[in-house]
Structure formats: C-alpha cells, structure tokens
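In the part that follows, the structures are each spelled out as structure tokens.
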Structure I
Amino acid sequence: MTVYPMARVSTLGILGKFAAALVAVVVIQGVFSFKFKVFGFLDLPLIFSVYYGFTLGNPVASIVIGSSLGLMQDSLSGAVLGANGLSKTIIGFLAASAGSKFAVDQPVTRLLALFLFTIGDGILVTILGVMVGPASTYSVALTNWALSAMFNAVLGLVLFAYHDRWSNATT
C-alpha cells in the first residue's frame, strides 16, 4: 500500500480551515452580540450547524459540529455550560436527518426549517437552563424567540445563498 503524504497534508489543511471557521463563527457571534445588542437575536452557530447538517447529510458529522459549536458558545456566554452544546447537537442531528430525507435546497424549506430550528433551540436552552440553574421569569421568552427566529431565518437564507453561489462558482 502506497501512502501519499500530500493527501494527508491536504486533508489536515481542510480540517484546520474548518476548525478555524468553527472558532471564527463563535468568536464573531460573541463579539458582535457584546458590542451591538441587536446581534443578540442572531445565532450564527445555529445557522452554521443547520447549514452543514443540510449539506453534509451525515448525522455523525453534524452532531460533532453542533456539539463543538454549542460548547464553544456556552464557554463565551454566561449561560449554563452544556445547554447550547446539547441543543446544537440535537438541532444538527435533526438538520442532517431532514437533509437526507427532504429536499432542503429550496429557499422556502430553508426559511421554514431555520425558523423552526431557532424556536426549538430557544425552547431546549430554556428548559435546560431552568432544570440546572435558578428559576427566573421567562415572560418575554416567546417574543424573543420569535424575533430571533425571524432574524435567523432571513440571515440564514442570505448566508446559504451566498455560500451556495460561492461554492458552485466556476473560475
């Protein structure tokens, strides 16, 4: 068996770029939501997890992506450690399952999926936060989830279209 060292270097380079993109998404989310309050409604790690769940169609890879994004997001936020990790893991798995079963290439299905996944993420994080942390009031949670779902759906559609156009471009 012949081992080609350049193929291994190329694979490590791709994995390194992908890991850097994961870290960049979480850092950008943390910095922008700290500086600008409107970015608190956006959830870039969720959009990233859903997109790669749709495009990869591999539940195991989507679970790894979702859990790493969620745990990094937990480490930068003041939330309960692991709440976003579990939530993004479940969302990534569901997105990969939906991507392999349904045609999620259309903008309407992506819009609806992002909206529902954002609502589901908010519900999961809230339930996990209540189970682990001190009880507090969640009277405006439904309004925040709806605003976040609308912003995530629109931003996700724009980012999906941009990434699809960029990855399908011929030079």
Structure II
Amino acid sequence: MSEDKEVHEEMIEQIEDVNENSEEISNKIKKLQEENSELKDKWQRALADYQNLERRTQTEISQRVSEKTNNLLLNFLNIYEDFLRAENSLSKEKINTNGIQAVIKNMESLLSENNIKPIDVIGEIFDPQIHEAVSMVEDDSLDDGTITQEVSKGYISGKAILKPSKVIVSKKKN
C-alpha cells in the first residue's frame, strides 16, 4: 500500500506541476496576446500616418506642379500678347506681318490645346475673382459694375485664373 501511496502522491505532484505549467503557459499566452494587440495597434497607427503623409505629399506636389505650370503659362501669355501688339503695330505701318501671324497662329493653337481661353468681359458685370478694375466711368444707361471696356485681356485655364482681365467699369451718377 505504501507503494500505491507513493505513486499516488507522485501523480498528485505531477498533476500540480502540470497545473502550474498550464497556468504559466496561460499567463504567457495572455501576455503575448496583449503584446501582439499593442504591436498591431502601433502598426495600424504607423500605417495611417504613412498614408496621410503620402496623401499630403501628393497634394503638395500636385499644387506645386500646377503653380509652376500656371506661372509658365502666364509668361507665355505675356509673350503672346507682345506678338499681338507687334503684329498690330507693324500692320498699321503697312509692313508685311505674315511671319508674325504664323507664329501667333501657332501660339493660339498651343493655348487651345491646353484649354486656355480668353475671358469675355464686355457687357458683363464686374467680378473681382476674374476682373481687375483699372478705372470707372459714369454712365446712367448701364447698371453699376458693368464692364464698358477691356484694357488688357484676361485668361482662364479650367477653373484657374491665369491672368485677370483689366477693365473699365461703369458707375451711375449720384
């Protein structure tokens, strides 16, 4: 019987060891799960930060490219207008302007291909978003703010104003 008792005690010890090991393993599993959850949370935050940075960077790049393109187009428009003035001046002097007209035609084709259009202003109501008033004239036959004359052509590309139209605006007499 004493052997049975020893075997029995030995088995109880082994069961207690297994229970202790089981508890240790269970605690380790719980700790690893918590650690895994923390790391997953950190990873998700880092991914979200990266995606936000990428989106912000793309937006900034797009804005810079658009800004640089619009500046280039504005410089091109100034040269285009110089050619128009030169052609007008030379034709008044009865000088052959065929070469300049060909260049102007090519420039107008380039403007059209890039969806750059002049802003129509005569008879329109003054809009400070697309017009720049350089003078006012009194005229009771027109509504206040009606554009009577265009001093300098304005241009638009899509929704972007490349160059506002410089205009003279009507004002009623008091």
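Out of I, II, which has the highest value for distance in nm of label points 7 Å out along Cα→Cβ at positions 37 and 141?
When distance in nm of label points 7 Å out along Cα→Cβ at positions 37 and 141 is computed for each of I, II, structure II gives the biggest number.
Taking distance in nm of label points 7 Å out along Cα→Cβ at positions 53 and 101 as the criterion, the top structure among I, II is II, with the largest value. For relative contact order in percent (Cα under 8 Å, 6 or more apart), the calculated result is 21, so let me know which of I, II that is. Corresponding structure: I. Once distance in nm of label points 7 Å out along Cα→Cβ at positions 29 and 157 is calculated for every structure in I, II, which label goes with the largest value? For this comparison of distance in nm of label points 7 Å out along Cα→Cβ at positions 29 and 157, the top structure is II. With Rg and Dmax of the Cα atoms in Å coming out at 16.9, 63, pick the structure among I, II it was computed from. Going through each structure in turn, the value belongs to I.
Taking mean count of other Cβ atoms within 10 Å over residues 69-76 as the measure, the highest value among I, II is held by I.
Determine which structure produced the value 3.9 for distance in nm of label points 7 Å out along Cα→Cβ at positions 61 and 85, calculated from the coordinates; the candidates are I, II.
Structure II accounts for this read-out.
For which of the structures I, II does the calculation of helix-only ellipticity at 222 nm (-39500 (n - 2.57) for each DSSP H run of 4 or more, over all residues; to 500) return -27500?
I
Taken together, the values in this text are just the output of simple stated rules run on the coordinates, not laboratory data. The structure presented is a predicted model; accordingly, all values stated were derived computationally and were not measured. Cβ atoms are built from the backbone, for glycine too; each structure is taken alone.
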